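Please find the structures below.
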Structure 1
Amino acid sequence: MKWNHRLTTLILFVLIISLAGCRKDFTEINTNPNSFSTASDGSLFNEVVSTLTLGGNEQFYINNEILYKQTQQAALTREGWGNFTLGTEEIWSNYYGALPEIRELEKRFSKYDNSPGVTNMRAMLKIIMAMKTFKVTDIFGDIPFSQAGYAFQNLDFLRPRFDKQRDIYLALLNDLKWADENINETAPRVEPFTSFSGFDKLFKGDMKFWRKMANSLRLRHAMRMAEKEPALAGEIIRDIIENNRPVFVGYTMTAPVLESACLWPAAVGFKNESLSWSFREHKNLRMGSNIWHLLSDNDSISGSGIFDPRAYIFFETNNLNQWVPYPQIPDATTPSEGGIPYDSHRDQTGAFGIKGETCRYSPFNYFIIYDINYMPVILFTGAEIHFLKAEALFRGIGVAVNKDMADNEYMNGVNASVAWWLNVSKNSKLPLSGMTFPEMIPIPENLNATSVLMRYGSWNAATEEEKLEFIYTQWLLDAFRQPWEIYALVRRTGKTPHEGTPANHFRLPYPPSEVEYNPANCATAISLQGGDKPDNKIWWIPN
């Protein structure tokens with residue numbers, strides 16, 4: 001949040017408010033340049049929602065270079081970069097660039113007469129604010145929050161103080177509780193709610209799903225702080241489970257529901273080109289031995305040991321059509337990796353199988369990284385909720401230990417995850433050639449949730465500890481395209497599947513711009529947290 005960046009943001013924001021046309025989707029709607037217009041509440045909200053997408057630098061320098069390695073959801077064949085500050089700067093600017101719009105909406109809403117529709121608008125904004133803030137504080141720890149985003153209203157807040165992560169968590173959890181208790185799912189469709197909800201690209205104004213998002217976030221982050229604040233976390237978890245608060249549902253033991261919160265590019269009017277760019281330019285991610293052994297019973301290059309259909313969705317064979325994982329911990333004898341598995345030439349008829357002669361190891365599935373229209377930006381899956389409930393019931397966090405109910409939630413999670421990812425793959429299509437996933441990568445019909453449970457059903461666990469590890473294993477697989485979420489799970493539990501020594505990476509350093517332009521407040525935050533290095537634990541990580 002450097003001075004010139006903030007001042008520029010302030011000037012641009014004022015211009016947006018006074019002159020800019022509205023945004024209906026994530027693309028501009030042309031307006032008459034000779035007419036005077038203002039940004040509506042809905043267009044500002046739509047802009048905030050659009051910032052839930054991932055920037056190219058975040059994906060390249062943070063996800064691909066750091067988080068996939070730390071979670072061992074993939075393997076790095078070469079650590080060739082190190083410019084992680086490009087990624088942290090983007091995460092920081094994405095959040096603090098959106099805050100002025102959020103604060104402007106808060107200001108506007110405070111002046112409206114109370115009505116069910118306006119209350120719903122406030123709730124939607126609080127939920128989006130919580131989602132964005134949780135992500136940033138879980139990466140950095142203490143961050144500017146209570147004073148942040150107000151500089152366009154008061155220049156005294158150009159250099160806001162940092163809030164403690166615990167205080168941020170409690171404030172956000174209170175906001176989410178308020179949202180759950182005050183959302184009116186049957187509010188009359190009258191102004192200003194009618195126009196505002198028309199800009200909702202997440203749930204199309206369906207307040208039932210906004211309540212589910214509020215409670216799903218409460219459950220996720222109450223569990224995250226359960227080791228440090230067991231009483232507070234337990235109260236929230238108990239409220240959600242025992243009072244059957246609405247949350248996303250993946251499976252009902254007998255039938256798929258497959259609820260989720262995602263941004264589907266084609267549906268909201270943008271092309272997710274930063275995703276393909278991040279892999280094409282980075283090049284160094286491959287299927288690692290850790291995740292391979294969660295998907296296959298053996299190392300046969302034919303894939304005969306694969307029991308999980310998600311193997312075909314997340315990864316593909318090397319240039320010789322072989323399944324070969326890159327060693328999670330390579331040594332001097334490990335052959336080098338190369339090839340061109342992520343280049344654009346593969347999106348041409350007849351060229352899909354050309355991955356380069358030196359592509360020796362299994363790359364990420366091309367559809368996962370090159371389908372810029374139909375591959376979703378995932379915020380929440382119903383499967384994650386089942387795994388959260390399974391852990392709470394298995395460990396007795398907030399609720400009484402109930403191993404049978406925990407097992408039911410676990411199986412619902414596996415069923416939901418496999419079915420959800422299969423549905424995503426069936427609808428995936430490359431942007432240029434129009435080649436579809438099913439026609440290019442047929443998944444054996446005998447692979448499904450049952451084949452996964454034949455290996456990872458809780459009855460196969462030798463110990464109670466292994467049953468818990470099964471929950472974390474399937475959680476890790478479900479969140480394959482959310483490495484920041486599994487990074488949190490790794491740091492909180494230390495029990496996810498992992499090769500080698502335990503992870504000793506707990507946070508990312510603050511961006512240089514913040515250190516330079518908010519020096520006093522940043523220095524205080526660094527001092528209170530014991531430093532600004534990856535091995536400094538943030539608040540909710542157990543000692």
Structure 2
Amino acid sequence: MRPQRLIAMTKRMVGPAVVLALSATLVAGGCSASKTASSSTGTSNAQSGSAATAKAPATLNMAFNADMQVPDPDIFYEVEGNAVMTSAYEGLIRYAPNATDFEPSLAESYSASADGLTYTFKLRSGVTFHDGTAMTSNDAKASFTRRSALGSVSAPGYMLADVAGYDTPDPTTFVIHLKEPVSAFLDYLASPYGPKVLSSATLTAHAGSDLAQSWLKNHDAGTGPYTMSEFTQGDHYTLTAVPNYWGTKPAVTTVHIAILPDITTQQLELTNGQLQLIMHGLSKNDIASYEHNPKFQVQRFPANFKSMLMVNQNKGIFKSQELRTALQSAINRQQIVSSVYGDANAQLSTQTYPTTELPGNLAVDSPKFDPALLASAAKSLANKKVDIGYTSDDARNQLAAELIQTELQAAGLDATTRGITLATTFDLPNHPDQAPDLLMTVQNPDASHPDNWARIFQNTKGSLNWLQCSVPAADTEMDLGLHATTINDVQAHYGKAGDLLQKAACFDNIADVKEIVVAQAGYTGWSHQLSGLFTVRFASLKLN
């Protein structure tokens with residue numbers, strides 16, 4: 001199976017950061033603040049008994065399917081490498097495990113003004129950076145200022161686009177002032193791509209002429225439970241537990257990561273004991289082969305990870321609203337879930353947004369399977385050709401595209417499939433003549449907020465709206481939601497946007513895909529960040 005390379009590596013938000021007032025207060029001492037009406041439950045462990053008695057080594061060896069981007073927290077913006085970044089660096093808050101609620105990280109608590117323009121964070125005492133210096137509010141200010149100062153070099157810099165300024169009234173108080181209320185601001189801070197707190201002493205000592213970018217290519221300046229003791233790009237990375245970490249000391253003392261693009265090689269090394277963990281890239285059959293083997297365990301995590309079929313309203317037969325609507329009912333989505341992903345590894349999508357971003361009764365997308373509708377609509381067509389593309393970063397996209405091809409052929413259409421590289425896919429908006437009629441892909445947002453999904457993938461100006469679908473009324477609802485002042489209004493407007501998108505039939509949502517990790521038996525204490533892929537927290541693992 002080809003390595004999974006996802007769209008987060010080149011995501012950009014379009015225009016200024018989104019705006020909306022949404023006040024919140026986080027209770028000090030480790031309690032989380034609920035952000036949405038629903039959240040996911042914990043992980044599931046496919047192995048018990050024998051798995052719990054296996055001996056797990058304190059040095060965890062694993063592999064990445066591809067090299068990760070430079071490990072600078074203000075530059076890094078892809079999926080492969082998330083586990084490295086979130087091990088070495090920490091932000092003010094983070095998502096609770098497997099949920100969209102916020103929990104404290106470097107900030108013990110925070111409060112937001114009623115107008116949504118001022119956020120005040122109370123920082124933890126006793127936190128030290130990997131260089132030995134103590135963390136203060138000045139470090140937070142220097143870190144946030146650096147991200148903005150990097151400008152376009154910082155892909156996730158959009159998260160601070162509406163910041164007006166910072167105050168540091170005392171060493172443990174950090175205040176952020178916004179130009180306008182931003183609904184997703186707390187989600188930005190909790191995101192794996194959100195601003196992290198770096199040592200200002202390290203930034204100053206290694207500033208050079210590029211704000212310490214050169215130094216941070218193979219060093220870190222964080223507070224996380226691990227430091228990057230080795231970072232040899234293209235070959236391997238090593239994380240070493242920090243002795244004076246402010247939180248619970250990790251039981252896994254070393255994480256060694258090799259670059260092994262071939263998933264078959266990874267599986268062989270896992271079987272031979274050279275690797276203890278495979279984080280992604282396994283097929284349904286691969287996963288099943290480990291399911292009942294007492295030497296291994298299968299961990300399934302909820303994730304903001306959705307497979308969808310993008311429909312081209314600008315060319316080909318699906319310029320017709322009637323054909324697009326009929327197509328919605330012609331796709332046997334449950335068959336794709338079962339055949340391509342496996343019922344244990346994905347669930348049928350019923351909303352236009354990833355699970356947990358809105359209550360389940362909003363933005364419903366659950367058409368009845370009725371292939372006769374497309375067959376009837378296709379009878380009078382002079383041109384019956386359908387070009388089905390699929391992003392070639394995930395072999396499952398090809399399998400799903402081929403099932404859809406079969407369904408369209410049964411409806412009397414001349415459907416063909418072709419793989420499209422991610423690089424070509426990203427450039428399709430600049431070459432609409434090369435765009436397919438349909439595009440099978442998987443998507444994941446930067447954070448667990450509905451705007452991070454809708455505005456990037458489905459807004460008329462969305463940077464990853466690859467087939468350039470335009471639903472102006474939905475765009476308006478997104479903007480209204482961003483300016484709403486209550487959670488009910490926020491949800492109502494995004495729900496309406498989802499309804500309009502579903503009616504336009506440009507995005508056929510198929511499956512909410514889980515994140516699957518296969519590991520040597522004996523590790524427990526699994527924890528995962530729902531909004532980000534490949535974000536297993538090594539520091540939470542326990543050894544049996």
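If relative contact order in percent (Cα under 8 Å, 6 or more apart) is calculated from each of 1, 2, which structure is the one that comes out at 18?
Values: 1: 18; 2: 24.
Label of the originating structure: 1.
1, 2: which one has helix-only ellipticity at 222 nm (-39500 (n - 2.57) for each DSSP H run of 4 or more, over all residues; to 500), as calculated, at -15000?
The correct label is 1.
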* Which entry (1, 2) yields the derived value 0.35 for FRET efficiency 1/(1 + (r/R0)^6) of positions 158 and 390 (r between Cβ atoms, R0 = 41 Å, to 0.05) -> 1
* **Entry that produces 21.1 once mean count of other Cβ atoms within 10 Å over residues 206-213 is calculated, selected from 1, 2** => 1
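Only the coordinates and a few stated rules stand behind these numbers; no lab work does. Computed from a prediction, not measured in an experiment: that's the story for all the values here. Cβ atoms are built from the backbone, for glycine too; each structure is taken alone.
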